[in-house]
Every structure is written in C-alpha cells, then in structure tokens.
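These are the structures, in structure tokens.
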Structure 1
C-alpha cells in the first residue's frame, strides 16, 4: 500500500486504479461487474453492514471515477448510499456535564423557548423549536451544550453543504467553490470529486506515442511534497513512461503570473490574486463588488499551458496537482482553450499503479523550468513573496507591495470584508482557499506538516534564481 492519510483515500485510490487499468486494457465494459469484487473481497464486511452494500458503494465510486453525473456541473458529488452514518447535526445535545444549575443562562439566552428542564433541573433542547443559533452554548458555564455538526458541514467554510430531507448530505452549487474540503474530511468517503482520468487515458492512447500530437504534463509545485517513497526525478520519469511527451513545471507559469501581476498591482494600486480558482469563485459568489479587483492574469496553470500551446499548437495539456477546484477551472471559457484535462496527485498515483510501475526503481529525470519564487506558490505566503520580488525585478522603486497572505477561506473572508469596507491596510490580497495553501489541497496524497519545508527545499534547488531569468530562459 502507498502512503495515504486515511483509509478513505486508499479505497478511493483502489477504485481509480482499477478503472484506469481496465481503460488501458480496453475492458471498461467489465468495470461494474468485476471491480466491486476486486476491491471488496470475500464474504465478510469490513466497512459497512454487509459486503453487498460495500460493493454497491464501490459501484457508485466507479461512476465518479468515470466522470460522474454529466448533468451536475459541480465536480463535487455526494454518494447517497454511502452517506447514512452521521448523526443529525446542530445544537441538539446537552452533555452529561450539565449540573442542573439554578442560573439557567441557557434558558434566558434562548429566544425561541427551546430549552426545557427535567425533574433534576437538567436542560434539554426541544428540536422542534431550536433554530440552531448557538446562543445557549455560548452562555453555558459548563460548556455542556454542544453542536455535533457533521464533518462535511464543519469542514465547509462557505456553508455550501447541508443535510437534506433524507438525512443525506446535499451540496448547494450556488455556494460551493469546489475546494474539496468536504471530500477530504468525510469519514465515510461519501463526498467525492469527479475524475477525468478516462479522458487523460484516451488522450495518451490517442496520441500514439506522441506521434499524432504531443501530450504535456503540467505539474504543480506541490508535487515536491508528495510521493514520499520515491525521488522527484523518478516521479518525472514515471509520468513520461505513462505516455506523456514532456513534464513542465506549473511554477514557470507562476513566475510569469508574478511578473505580470506585480506590474498590474503597480498600475491599479490594489489587487486580489487570481491563482486559486476556489478563492476566485468565492469572490464571484460572495463578494461580487470585489470582482473588479481580481487580477486579470490567468492562473499559473492556464498561463503556462497557453505558452505551451502557442509554442506547439497541436499540444494536449494535462494539469497534475493537489486541487479539486482546478477541475472546475479548466472547464471555464477563458481556460478551456489551453488546458485539456486535470487530474490530482491521488489520480496520478492510481495511473502509476494501474501500469504496475515501481517508480522508486526508475532513473531520475530532471524538472527544472522555474525559479524559487514560482515554486513557493505552492504554500501560503509564496505568492506574496513572489510579487514583492517581481516588483524589484521590474525596477519599480516608487511603489511598495503590502500583501496579506490569507491562509484558508476564513482568512480570505476576513480580508475581503475589510477590503469591501475600505478598511484593509494592505494593497494585495493573496487568497488560498485551502489551509497552508496548495499543499493542503484535497487531492494530495498526504497533508503532513513537513510539506511546507519540502516545497521550500524544492524552491531552493531551482537553477534559475530570479523570476526574469526563468521566464527569459523559457522563451529562448
């Protein structure tokens, strides 16, 4: 078994691996009859009430691995039959530590009369009256009133996921920013991101060993903190052995974005970043008045892909990274001409193992297109450092960047609120929807604390030490 954070990730990976294997072998018609018994072996259940339910859920996972519900525009979906184990959410539980005190602050705080008392003067909550305001919990001196929110609801900082009438999770596409936090946090794996892995396999097979067209892999800099069992150069070799013509750093696109964004910041005086698609989507949905301040630059993924296609118009481009929101971004009208598909690191691992690759035995290839500053885009604060450096390299001395690095969507909300009221002292908002930045993305294999140091180490290994030298070398 490869290293994953959770068994849920491992289950998801096994389904993806087998679907990819069947696709490479042109046996997709057998997926639904054979893969459930490959993934769920024997007659004894290990995850659910019985193996039949486990296999039925695997069948639903196969659908997601093959692209999911085409009628649902969101890349995040809920497997209904897998979502049935979590308790009802909300402020509906009074713990045993309630002492039956005589202050009754909880009763006084409740405007709906939902607090009731038993013969021992201990409080209970009338669920028919409770409106989930949380005021009772805030005033209880013992902290006895708790909100047992479902993990998916608790993880969603934009309130896009809730419990439906049948007690299964439902996603409000009008609020969802496709960050994938719910995907990673759901302990039953009932919330899943759609996969485009079959499109990528078709692309690779259709290229006929890159003779009809060339397939380029654009790798996000967060790749440096993944695949801990192999060296990065071996991962690059493995990607090429899958059938990709070349592997290009998305960090080179980050260099290009930082250089352009610095000039745009100087021109406009205030700017929000355009690199994180979930953050950009959040502005559009929650702060429409701030849309005009979003940088007009494409993201690093789209920027480097555009450059590749200008150099090779027949190229097909697959972005490989940690981000589920990128699966939404590449379908946008302004990005679609440049990026042909997106897969996560989880899906890349599945591709490797579908071909039975032992990548830690491979020779090392080289991945060296970008500067230190482009590579550190992968972690929170990296973009801000890059823009400040780009201003220096532009020779702009009469303007100083004063960035605020927003680590997670809650920090983004705080900065955007202040900016919308003209009380934010900073002139540049770096927004990252995932905690710690891209290295905290839902499509990562691991989310360890050392990932940030791995990215910084990877950045320091860049041969091109400045942004302009990296861009200049690429365009030679």
Structure 2
C-alpha cells in the first residue's frame, strides 16, 4: 500500500535533485523545483480566495506548466481541468456546472467567458518559473495548510454520450489510492520515465500519466498535446521507458512508424499501456511487434479515479482478449436485479473500493441508478470474470445493438473488420431500422490508395460472424469522429455521420 494520501504527500516521494518533469526543448525540473513551483502557485490561488473545495478551472494545453497548475489547484482547492479546445459556450456551461470560482489560462487565450463571480488568472513564465497574474498584476502569495485526504482534489465531467455530462468529484484519497494501484500494477520505479501524451483534462492522463509516475519518484516528459508527426521525435529526445494512450493514438503511431526506422532501432520501451477504450487485438499485436515491448491493456473510468483492472507485466500471465485482473479494487459481475453471477457468466461489471467516487455531484437520480443498495457502482459495461479472475469485456450495455431482439456487440465486429490489411480504423454502431428497431452499421477508414469496397468488408465479416452481425451499411470516411479525449463514441455516431 502507498504511504501517501494526498497530492502534496505524493509529491514528497521523489528525491529532491532527481528529474521530475521535462518539457519540449531542453527544459527540465527536479522534484525540489516541482514542489517549490506547485506551492508557489498554490499560495497565489489561496490569496484570491481558493480554499479546500473551491473550484479552479484550468484551460491550458498540455505542458509542464499545465501539470504544475493542476497540482497547485488540487493542493489549494479543487482542480477542474477543461478541454482547451472548448468554445466559449461550452466553457460557460462547464463553469456553471462545476461552480468554478477562478479560471487559470494564458493571456493569449481567446474565447474564455467573462462571468460574474469567476476571476480570470493568466499563467506567465517559462519552464517551472511560473506565476499567476490578474489584469497584468502579479498575484501575491498566501501560505496555507495541506489538504486532508477527504478534501476534494478534482472534479471532472463524464463524456456525456447519452445525456448531459455528470460531475464526478474525487478526493485526495481517491487519487492517491489510484495512483498507487497503477504504479504497483506496472511495477513503476524511480528509474522509469513516462512520455505523457494523454490530455491533462482527462482522468487517464492525470492519474496514469502524471500522478502514478510521480508517486514512485519517476520522471515525466510532457512535451505538449499528442502529435503523431512529432511522436517519434519525442521518443528519441526523451528516451522514455513507457507511454500510455488510447487505441486511436496507438493506431496513429502505427500509421507513422515506417518513416522512423532509425528512431525505432534506438527506442527502448519497457512496455506500452493502453486504456480508456477497447484495444483491437490487431493493434496490440502491431504495437508489440513495432516496439518489441509488451502492450499492457488496462480498464478504467473517471468514477473509479481511472484504473480498475489491468493485464500484468511479464512474466505475469496475460490472457488475450481480457483487460486483466482487478487492481486494488473489488469487482463483481451482477445481473439486472443486483445478484452476483459466477465465473464466465455475463452481466454488468460492478466495482467498489477506495478509489471509487462517493457519488455524482447534485444528481440524486444518477446516483440511484449507478449505485446498488450494497454499495456497488454499476459501470454500464457488460462482461464476465473467468475462473482466474480475469475480466473480459463484451460491450457497453447502452452501446449494444438490438437488431430485432438479437444483441450485437460492436467491438466483436470491429475486431473482424480490422483484420483486413486495407483497413486503418473501423467502428460499428447502431443505425435506426423501420422494422428491426436497430441494424448494424460500420464506418471504415481505409489505408491510402486502397481499393477496399463495401463488399470486401461484408464478405470478411460473413466469414467470421453470424449473418445478423454483418453490417448492412458500410461507409468509408477519411476519419472517424471521436470525443475530445480521443474516445470513439458510438452512441449518436449515425447522426454525426449524416446517416440519420
């Protein structure tokens, strides 16, 4: 078990003169410098009225500065990081729903709403020599006490694929436990360096990419927002021992790999991690072949402070098709009435433990649906645990396609389509049907200059799947729409593609 229960305690683990954080170019900071920078910004936030629980909106791109602002906001109050690509209307709504008191951005940022009761602070400086200003004036410093484990450290909104986003409050204890669980499952040490390419407004990037490595005194390279054209340059420059990303990012890495053979010869990754969306087996195989390192698939969600299960690091047993075993969390498969199912029986994946939120904020209806009477949180995912306790996911309950009473898991079809060498990406989704209710559709991104057609996709599916699972509609697109964190969002995809 970890010996820390808050973000400041987690930051105290690293050796003072060891490198903690690196940015684009040659900038780097030690743990001593990181702690000093975090406390400096936290003191400035306190001086404008931020106390434990008060929300600090953060609208910044990925950078070491963004990481420091998040850590400072969690130390002084409660961090509320937001997608910097949001427009003014989206930010206005998020500020209201998250009860933001202060927003930290840059002087150059446009489209930041001006709202009563919300103070705008601009981040100034280079590297970790950072300060906050308001209307050009430097904010003064106010000392304060460290937060308690039960203080809120972070609030995030769910991706809202089926309704308005829900607000997920997470305490310092939630984050600390999750960071420790991830570090333990990956065998992280102070010798590891993570290449952080996940956005820091997403639970995946914040916990797995930032807090987990810091919790073991390891280093983090945070050169900027994910960029497939610069990814291999970053691999060469920072020499990371691992990185973590969503499947769509891994697919983009594969698409650029043949141009960087020399970099690949020098790259020495200990492992690669994937989470936040199902990983197609073909992508796993190609990444492992590309880097000569194991791909560790993990299963996580915001409400659990990210990771709930993961494949073990070699020489631990990996079961293909599984997302591993629970990591520091209780897990059960329940039926519709809340009864526990036995090994290999499909039902809803449910969790409880120290990293799980106590409940959505100001949303009694959502909490009544999400939590059972015995405290289990319903993830909304369908799956089963085998006799060894490995979790196999079979679909998202609300994403399952109901074709005239036949339930179809989109992931199963996608894995077949991705076997075709001319297919770069594929996603299956429900398409409204007059008599069946829903039918199966697929959007496919073909490899450049391929002659792939609908018949070839359907024929491949017909060879491996029951007839009712073969997509009746196949469309070819240059790119598949994804959410702000790179996750495929099947619900509503037919409408976004102009099919409904």
Structure 3
C-alpha cells in the first residue's frame, strides 16, 4: 500500500495535466453514469471553450474525487481513536508507527493528503471552466458552481481536521511554476471552508431546477440544486460545530443552528428517517470502489477495540445497545499481534441476513439524519436550549440504540452532557468517519482513549508530509506556520 507523497499540493495544484474524470472511478450503480469516452477532458479542453457534455464528464470526475482517502480515513482514524485495530500482520506500521510512533513524515502518519489536493485541483479547473461554457444557462452555471464549491469546501475541512494545529495550504490554485502555497492556521482553514460552503449555498439557491449533469449514486433525494443545498447546509453545520469546539468560535454555535434549520434534519418518521442522507455508494463491480470496511468474519484484518464492547450501555431488558449488537460480532476466536488483541469484528456493512459475509457494495453514510440530530443536540445545549438537546439525544438513544432516556437534566453539567453526547456519537458513527478520535480531540479528551501497551500514544493530529516540508526548505517533520 503506497503512503508516500510524491507531489506537493502547493506546486501541483494547477498543473496542465489530465483532469480526473469518469475513467478513474465509475461510481457504484454505474448505469446512471455510463459515459462512452472514458478519457478525462484535458485542462485545455475545459478552460478553452467547454461544451455541456465535456463539463458533465468533468462533474463525474468531481464525484469520483469524493472517494479519495475515505477508506484510509476510516481505517487510520480507527487506529488513532482505538475504534479498532488492523491485525492482519502484513504491515508492522499498523501496530507500530500508527499507534506508538514516532510519526514518520514519509510514512502512514503523513497520509490522507495527496488525494484530497488532487480532488481540489480537479474542482479548481472545473470552476475556471464554467464561465467559458457553451450550452449552459446562467442558472445551470450557478448550480454547477454550487455543487463544486460544496465539495471543495468539504475537502478543505477534511484536510484541516486531519492536520489540526499544523494548518494546511489553501491558496493552491496557482501555476505549477509558482512558489508553494503558504500554510494557514487550523482556524483560518476551517473558516475558509465555512465561507466557501456559504458561497456554494448562494449559488445553489440561484441554480434553477436541475443540474446539467447526471448525479452520482448515493445522492438519492438530493439531486436538484434545492435539495443539494440541504446537503450543503448539513455539511456546513458540521464544519461550524467543529469550529466551535476545536478553536472556540462562539458565534459558530448560532450559525450552526441556522444551517441545521436549512438542512434535512428531522425528528419525524423515526426510526426510518435516521438513515436519510447522502451516501458514499460503493460497488461490487470490478474496477469500482469497494466498501473498505466490509469483510468476512473469518478475515484477520479489522477488529473492534474491546472498550467499545465493554462500554456499551444496557437496554431495559438487559441486552446491549442495539448499535453494538448490529454493528459488532464476536469472531469466535482471538487474534493477537505485538500485544494487541482482537476478538470482535465490525459487521455493520455486512449483509444483515449473513453478517459473516462481506458486502463490497454496501454504502457508507457521508452525513445522515442520525448524525444531524446529534449535531442539533450539541448545538441546542450550547445555545441555551438544554431540554431540546436532551430530547434529541433521547431520540437517538431510543430509536438507534433501544436505550432508556439519559439521566441528563437541564441542570446537568457541561461535562456530563459531553460524556453522554460522545457516547452516542461513538455508537451511532463508529467505523464510519473516525468519530472517537476527532471528538476526543475537539473536547480535549484524548486522555480517555485507551492505551493497551506501555509506550503507545494517542496522536493529537496527523503530521505534515515530508514533501511539503522539503518544498518550503524545511526539514521533515516540520511545522510550516
């Protein structure tokens, strides 16, 4: 598995190379995205006088780019947050560097970078091309801009969360001959993501009734500019909550409340509506992205951390939280490498009728109503509506976990609320986005993540890749700010 970074984001951001397109990843359910010409349009084709058809092909490339590093994030962040371990034994970094360190700026702790900036480069070229398009109405151009800016903002946010206090470069739309883009602070990077998400929302609202390209699988119910705007607001609310907790942006709480009000969050139609949202739609077809977590129960690779099993609360009938019993299974054996032991495996993406089998086509939620209700609980608690926050947590406890109401009251301490919130976030979102690690970081609770061996550590963030350091005349590892 390659984890080195052969290019640097600042210098390659606008290179005259082929744009990522449909030929990279024909997304799951590809009948909806079948394109005869599988070659991506070149930058010159796009920025010269692009046609409607060429831009539609480029949009498919942008959809493809959303898959970049998703599987790596889930698996790496699971290690950092002890959601689980990789005990396959074919790479010692999975039980060494990624859990104990030292962090290698040319190794795995420097990953989850190049793919994101590659996706941003594709979007930047697409945005440059749109004003020169032929065959698109003004509204269709705005809709396309809103679509692309939404996804670019999300890539920026993912990178910012990845690197934390080290910051990231964001001014990467520059010629390959230019100096590398400067790093900006964690706070500035997330603020830029919020600002771009707001620009995208305005574009979507001016985008008319339809997009001028085929929507990818996974966006059912969000395939028009108006409904995609609800998806935009869902992502915007999450970024704002992260800004409020990671860097202390107090106005972000009210802004997050407003964004949630324009999203698709709902407490109606539960429990079915918990799953409403946008998905990373994987596929079992050859050459297409497969679900990176689903694997047979007999496989030795991925294991759930025992603390997740022992930490599950009990339902009134004495059985564990449904989110544990439906997502985790006892493998009937143990696997041990370098003192790390696994007995339970993640089965949340396996077929419910046959959890011992893999399902490579199983989708992974990108953002769903279950997470939005948890975000709304967090926002309500921090904007004075404590009972509303408790009500939202209890909705999740009841409908997702089968649990009795929480012991929280409006007079409970902030610490008690955060403990209950993070419990529910872990069990609702485990093995989907690195929730345990990210939440522990933003609430200064890294010390609560279990350490299984003397000398192991919990990283506060991922480090800057070596090539980014070298490009700026710095030794690696480095802090470019």
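Only the coordinates and a few stated rules stand behind these numbers; no lab work does. Keep in mind that this is a model prediction, so the values were computed, not measured. Cβ atoms are built from the backbone, for glycine too; each structure is taken alone.
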Check your understanding: Any idea which of 1, 2, 3 comes out highest on mean count of other Cβ atoms within 10 Å over residues 96-103?
Key -> 2
**Study point:** distance in nm of label points 7 Å out along Cα→Cβ at positions 152 and 296 - structure with the largest value, from 1, 2, 3
**Key:** 3
Exercise for review: Could you tell me which structure in 1, 2, 3 was used to calculate distance in nm of label points 7 Å out along Cα→Cβ at positions 264 and 352 as 1.9?
Suggested key: 3
Exercise for review: Could you figure out which one of 1, 2, 3 the value 1.08 for Cα Rg over 2.2 N^0.38 Å, for residues 144-383 alone was computed from?
Suggested key: 1
